[in-house]
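Structures follow.
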Structure I
Amino acid sequence: MKPFIIILSMFFVGHLTAQSRYETGMQKGLEQFGAAKSAEDMTAVSAFFERIGDAEKDKWLPYYYAAQTNILVGWMNPKADKDKLAEKTRELIDKAEAIEKNSEIYCLRQMVAVQQMTVDPMTRWQSYGAEANKALENAKKADPNNPRIYMLDGQTLMNTPEAFGGGKAVAKKLFEKSIELYGTFKPVSPLHPNWGKDQAEKLLAACQ
């Protein structure tokens, strides 16, 4: 019996050590994310999270953050090839989704579709706009209380002409709902997504 207990103890110690390394790495990545000031910084953060994802085969969060930061590279660098970045982002999203399908990942799909649409809105709004809307529909089905859904939806509609169902009045209601949900939202862990409240508040103020 004693050898079994020893082996079992070693297993648990090894598991806890691996989990500790993972959490330490993720915390470091999130700190680098918060400190990133340029597209180059954000590219490095994305690569850092991707390496964690490649090492942790059963964790979706590293790929989630790798994809999110890669999307931000496209906004931080006006000269960036958004289609090329989107190809990489989608690859990362696919890896995250292969581990777990959830509302947060669907939100990323909306974000990358919107970014590609901005390359040429006049010719792309129909295809990428539909893709973005579908992603948010899936996000709502997965978790209708995710405040990021309504913030992202409002952000898109705020920049959509009223003739096409957009405008500040429509967006304002979505931002208000987003902020209301942020009031009760609690991330699953300190490593899970917990962003967007400040952004939603600023966007709501811009609608007044």
Structure II
Amino acid sequence: MATANLYSRTGEAKGTVNLPDALFAQPVHRQALWESVKCYRANQRQGTHDTKTRSEVAYSGAKLYRQKGTGRARAGDAKSPTRVGGGTIFGPHPRDYATRLPKKVKRLALTSALSDRAFSERVFVVEDFSLEQPKTSDLAKLLALMPLQGARTLFVLPREREADVLWKSLRNIQGVTVLRHNELNPYEILRADNLVFTQAALGGAEEVFGS
């Protein structure tokens, strides 16, 4: 069974907690992770890139000069793709890059990413707490007191509205990404060096993805 160190809101070590085996003690499937990251990044693409063909370039369609007698190569109009400022051949046009993965592959990738971080002892749990108003300095002190490795930390909060103040307190800390427990995805997990869950978020993740 995988475990994680438990900390108070002040950064004091409180022992360990057991992590759900269904999420944090599964084999790491590298192919599923690759497929999931590829799918995620493709779905983030807007696909709004566009180039103008010769029919869209704003030039006259008149022939540049007469066909024979000039000593130069034959030329048509200024919209020719072979001329500077002319249309583009086979250039990109708006398209949808979105792809889909089977549900079983999605879940396999998620459990693989979580298990990889658990095997590396990079999962931490913080006791549930709340703030009356956003206070970035309090959360920055908490993270500074925890033995976090690397520069990137993914902080997972519960979905309830009570966690909105915590979300606002964390979002401005450099190197910290904040997600709700129902928004967990392999891409953000693999980007982060460390995962920090609140106790409520850990239970919520088990409820959403553990079955």
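Quick note: the coordinates plus some simple rules give every number you see, no bench work behind them. Worth saying up front: this structure is predicted, and the values here are computed from it rather than measured. Cβ atoms are built from the backbone, for glycine too; each structure is taken alone.
Out of I, II, which has the highest value for mean count of other Cβ atoms within 10 Å over residues 35-42?
That would be structure II.
With relative contact order in percent (Cα under 8 Å, 6 or more apart) as the yardstick, tell me which of I, II scores highest.
Between I, II, the highest calculated value is found for II.
Once distance in nm of label points 7 Å out along Cα→Cβ at positions 139 and 195 is calculated for every structure in I, II, which label goes with the largest value?
Numbers: I: 1.2; II: 1.9.
Of structures I, II, the maximum of distance in nm of label points 7 Å out along Cα→Cβ at positions 139 and 195 occurs in II.
Hey, percent of Cα pairs over 28 Å apart derived from one of I, II reads 46; which structure?
II
Given a value of -26000 for helix-only ellipticity at 222 nm (-39500 (n - 2.57) for each DSSP H run of 4 or more, over all residues; to 500), calculated from one of I, II, which structure does it belong to? Numbers along the way, then the final one.
Details: I: -26000; II: -9500.
Here the read-out was taken from I.
For Kirkwood radius over Cα pairs in Å, for residues 19-90 alone, the calculated result is 12.2, so let me know which of I, II that is. Working shown, then result.
On the way: I: 12.2; II: 17.3.
Derived from I, not from the others.
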